[in-house]
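Participant: Got some structures for you, see below.
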Structure P
Amino acid sequence: MIATAASNRRRQRIFLIAGAILAAYALLAPLTSLDAAQSANVPLLADKFWFQIATNIAMFIVMATAWNIIGGITGYAAFGNVAFFGIGAYTTGMLIAKAKWPFLLALPLAPVVAAAFAALVGLPLLRLRGHYFAVASLGVGVAVGELVQNIDYAGQPVFGGASGLFLPIFRIDNRGLFFFYLMSAAAALSIAVTWWMLRSRLGYGLIAIRENEEAASVLGVNTTAYKVAAFALAAALTGLAGGIFSQWNVFVNQDNVFPITYNIQMILMALLGGTGTVFGPATGAVLLYLLIQFLGGTLPISFDLPFVSSDARPIVAQVILGLLLVVVVIFVPRGVIDFFGGRTRLSVAYLRRSLRETSL
């Protein structure tokens, strides 16, 4: 028993060290693209393509980690968190495009508006549980996108309608590098918030709600206030990512800030990495996003699918991705963090227990 615990701790240390090295490389490699570094003949380790990939990964880290607050820690499987991403994007976009605010002044309002909306809809929504809450939250996510696109005033679309919003370009030296580090800072903030929450009174209350909401209420936990707080906090972080995305992408419409696929991806990322953990959703976001790009053939390192045409490749890639995720959910239902941390061991007994836990 003692030897097993010591082995688990060694695995955790190795995993953390490896993760820290990879994170340091990801953050420092883009600096080699600076003019000063190139003048000093420093090898180029990251180009504009990798800036885009890395910025998208950081964005999904924020969304998956934010979803983990309500879905993993609190135990309420929300399927409409993309609404907060879109609200954050449109808040920043409207302030920049219509009110002519500078980006850095408009950005802080994105998480504020998203959190206020989450608190407003969360009061009635969080009275539901299980699949009722999941379906209702999905409905909110779809409805918000439709409303934003179709609201008119005096015959004119308030939020740009189907044409969307075109934002002026935020002119700054090394623009790609700036947004990469800004989105990375948002990702670091979301992880720090999760770390703080799991060690705070709020986090203990949310875990109690996840395990047994009735018992938590009997023990004095204000379940409604705690759930709404978690929902609003998740919305604030997701809205922050949306606000950054709006100026980074320069164009905002229903299709690129309210896509249903974002809902699915952020949940799968959290499940893949490990829900209820600090670094699990971030790990899942990195792995799943790179896997999606790899299977789609958009990465420089790719592979050819025999007997599959280029047009059919995305469909086949999605099938392969789905099968891989099914395998992960069955064999490692607690995520890769627990698996590589040594808490999960594959065996026949473990497989039987996992099938019982994941079955209906």
Structure Q
Amino acid sequence: MDIGICVPSHVGDIDYVVRAESLGYSHAWLADSQMIWSDCYAALALAADRTSTIKLGTGVAITGTRPASVNAAGIATINALAPGRTFFGVGAGNTAMRIMGLPPQRIAQFDDYLQEIRPLLKGEESIVRHNDQEIPIRHVMPDKGFVNFEDPIPMYVSGFGPKSLALAGKHGDGAVLAMPASAAMMENIWRMIEAGGSVDRDNFYTTALTAMIVRKDHEPVDSERIRHECGAMAMASLHFAYDQWRNFGRQPPNAVASVWDDYINLLATYPEERRHQRIHMGHNCWVLPEEKQFLTADLIQATCLIGTQDELIEKLRALDQAGLNQVMNLPSFDPRFEVLEDVAEKVIPYV
């Protein structure tokens, strides 16, 4: 199994990707949320210039903030800098869109977008819809090193539910998933992917996003150290649950039941017209002081991959057998280098 990293894009933090490459991490997925982090393509360009083996791509690029032509040109530019090691992760953008007070693309829009961008990633002509028009477009100057379509750019589609996973199977070379709890759950995910069309499991690349922390023997799962190292990922899941409840009336998962009322009461103190700016503060980087009370053992266990060295190795091997090709790790921002080193020493050599 490959072990990669997910990186909150930061033009001043390229050393993190460089160190990940030297430690044997396979991929660096640079996240795309324009009102939180640096621009992902700017950070990818810097990373491409300073690395030579690690695979680089968007983790994931957002469809609602860039037309298909813009994302295609962006990633093809990175492919000119890092030929043969560039990939394109793409998603409808819950955080990126919600933080602007807008909804992510709906399934039908996402489907159309993926259909439009797929040929563009190959340098081929695509039919793009604009209002009532259908317009044929392609990159008309792909030579002279402006972009690179000669080396393939695989497209990995983000999906966390049956419909989006089916689109991954329909359009993608792989899928970006929530972390499956077991090999049996991975099989359920495969069935959802295959609902979108015929998929060759041996050549369809699956990646799960989580915060993976090596627990010490007898260490509580909610120890201060573990909370520090993975708390931001756990809290991001609570932010997502709130968005789902706020926008669709969906009931929160059982893991947040004990803190749910207090959490929604906290957010209710922020003006409705600007609440979208507050929900995702600290997103996948740190936990706000007033939110630390919600960081329970149940929430951590439900959203992060925590285990002793032996437990992690056993679980990852089982998931590998079930068809999960990669785990990308997204620890909290401040202790990211410590986690990077710990996983490289205790997990990567054994999986």
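Participant: If you work out FRET efficiency 1/(1 + (r/R0)^6) of positions 245 and 277 (r between Cβ atoms, R0 = 30 Å, to 0.05) for P, Q, which one comes out largest? Don't skip to the end; give the middle numbers.
Facilitator: Numbers: P: 0.75; Q: 0.95.
Comparing P, Q, the top value of FRET efficiency 1/(1 + (r/R0)^6) of positions 245 and 277 (r between Cβ atoms, R0 = 30 Å, to 0.05) belongs to Q.
Participant: From which structure (P, Q) was Rg and Dmax of the Cα atoms in Å calculated, if the value obtained is 21.3, 73?
Facilitator: Clearly, the read-out refers to P.
Participant: One of P, Q was used to compute helix-only ellipticity at 222 nm (-39500 (n - 2.57) for each DSSP H run of 4 or more, over all residues; to 500), and the answer was -12500. Which one was it? Don't skip to the answer; put the middle values down first.
Facilitator: On the way: P: -22500; Q: -12500.
Clearly, the read-out refers to Q.
Participant: Taking distance in nm of label points 7 Å out along Cα→Cβ at positions 29 and 293 as the quantity of interest, name the structure among P, Q where it is greatest.
Facilitator: On the way: P: 0.9; Q: 3.3.
That would be structure Q.
Participant: Ranked on relative contact order in percent (Cα under 8 Å, 6 or more apart), which label among P, Q comes first with the largest value? Don't skip to the answer; put the middle values down first.
Facilitator: Values: P: 26; Q: 19.
Structure P comes out on top.
Participant: If you don't mind, there's one more thing I want to ask. Can you spot which of P, Q the value 0.65 was calculated from, given it is FRET efficiency 1/(1 + (r/R0)^6) of positions 189 and 253 (r between Cβ atoms, R0 = 30 Å, to 0.05)?
Facilitator: Source structure: P.
Participant: Say we calculate distance in nm of label points 7 Å out along Cα→Cβ at positions 85 and 157 for every structure; which of P, Q gives the highest result?
Facilitator: When distance in nm of label points 7 Å out along Cα→Cβ at positions 85 and 157 is calculated for P, Q, structure Q comes out on top.
Participant: In addition: Can you spot which of P, Q the value 11.4 was calculated from, given it is mean count of other Cβ atoms within 10 Å over residues 133-140?
Facilitator: Numbers: P: 18.5; Q: 11.4.
Answer for the origin of the read-out: Q.
Where a number appears in this text, it was derived from the coordinates with a stated rule and is not lab data. All of these numbers come straight from a predicted model, not from anything done at the bench. Cβ atoms are built from the backbone, for glycine too; each structure is taken alone.
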